[in-house]
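Asks: Quick heads-up: structures coming right below.
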Structure P
């Protein structure tokens, strides 16, 4: 049986391994994703200055879901489209995708596909 501490350590190691490969890029900003059971959050970060440039989530005012609405891949795709549209407003076209400890599958992949549909390159 795997303990909670071991799961947390494993998750942290996965995120660190991914971030090590993509962070600190001077040519591209980092599109990072956090997914909870009910919501998904995306932000574009400038690693050099340590500033969040653009963010989008399912909790945005114009996007809030009603209680009982499903959190599925379609919702994640819409968040991806929103982050890409906001990035284009700030003249950000190229990013590096930081999936964190999550597999590139399901809602994470849907968010990335939505961002690509709106013209974000990664």
Structure Q
């Protein structure tokens, strides 16, 4: 973890190497949306991204230490939560476990849901 934190200098933070917008995330291939919200949150508002060919895996942040091995290091992982705090923690944790192809998604529930309109879904189906 020390080495990961040492890399988070002004250049790293200023260039946004740790985050990804939801728009760019939805365009990625070979991708996992890691939803680190609680089970109850995910049951109340869930995201099915099958039309984007994105696997959605809900692992609440408190279960991540026991379950991170369910994730593939060969896939791009976007960490997601309702506000960005838990997704940042998940990003750092996965980095500490050797996941290098991971970013946290710059969107909460409202931004994510608002983006998933018929037009975007239709364009994705045309690909």
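None of the figures in this text is laboratory data; all of them are computed from the coordinates on show. Quick caveat: nothing in here was measured; it's all calculated off a predicted structure. Cβ atoms are built from the backbone, for glycine too; each structure is taken alone.
Asks: Between structures P, Q, where is distance in nm of label points 7 Å out along Cα→Cβ at positions 70 and 94 highest?
Replies: Largest one: structure P.
Asks: Hey, volume of the Cα convex hull per residue in Å³ derived from one of P, Q reads 107; which structure?
Replies: Only one of P, Q returns 107 for volume of the Cα convex hull per residue in Å³, namely Q.
Asks: If helix-only ellipticity at 222 nm (-39500 (n - 2.57) for each DSSP H run of 4 or more, over all residues; to 500) is calculated from each of P, Q, which structure is the one that comes out at -10500?
Replies: Q
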